[in-house]
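Colleague: Below you'll find a set of structures to go through.
Derivation of every value follows stated rules applied to the coordinates shown; laboratory data play no part. The structure presented is a predicted model; accordingly, all values stated were derived computationally and were not measured. Cβ atoms are built from the backbone, for glycine too; each structure is taken alone.
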Structure P
Amino acid sequence: MDKHQIQGKAKQVIGAARQKTGELIDNKEMQAKGGAQRVEGKIQEGYGKTKEAVKDGVRKLDQ
């Protein structure tokens, strides 16, 4: 698992918690920031998955 995948997952969890907290205290700004952080985490996780897939593909070509 790539470090970007791990960091991305962490951002998603933190973003979801921030978003839910914003809902509970009726803070629209916190909800929006949490949602944005979740999206950022998904993008980072996807980057890590792609990076890992490319590395695997290069290794297979080298064999």
Structure Q
Amino acid sequence: MLIKDMEYYIIIFDKPANNLHLQNVEILTNSIKEYHGTLVVISHDGVFLEEIEVVRTVGL
């Protein structure tokens, strides 16, 4: 099932790129870029956050 095929208004990711092979991170990144709903992403991977074009961050 692909993210773009879902009709959710919000998706929460907790460290989505951890323990994934590079090819799977690229697939996830591309799917997130095509999603037009709200995302809440918890991640310390700055490159991943830049790739998915995060608009707003909250540091803790």
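Colleague: Thinking of P, Q, which structure, once FRET efficiency 1/(1 + (r/R0)^6) of positions 35 and 51 (r between Cβ atoms, R0 = 30 Å, to 0.05) is computed, gives back 1.00?
Modeller: Structure of origin is Q.
Colleague: Using mean projected area of the Cα convex hull in nm² as the calculated read-out, with 3.7 as its value, let me know the right label among P, Q. Each step should come with its number before you reach the end.
Modeller: On the way: P: 3.7; Q: 4.2.
Label of the source structure: P.
Colleague: Out of P, Q, choose the structure whose coordinates give helix-only ellipticity at 222 nm (-39500 (n - 2.57) for each DSSP H run of 4 or more, over all residues; to 500) equal to -32500 when calculated. Kindly include the intermediate steps, with their values, before the conclusion.
Modeller: On the way: P: -32500; Q: -9000.
It must be structure P, since only it matches.
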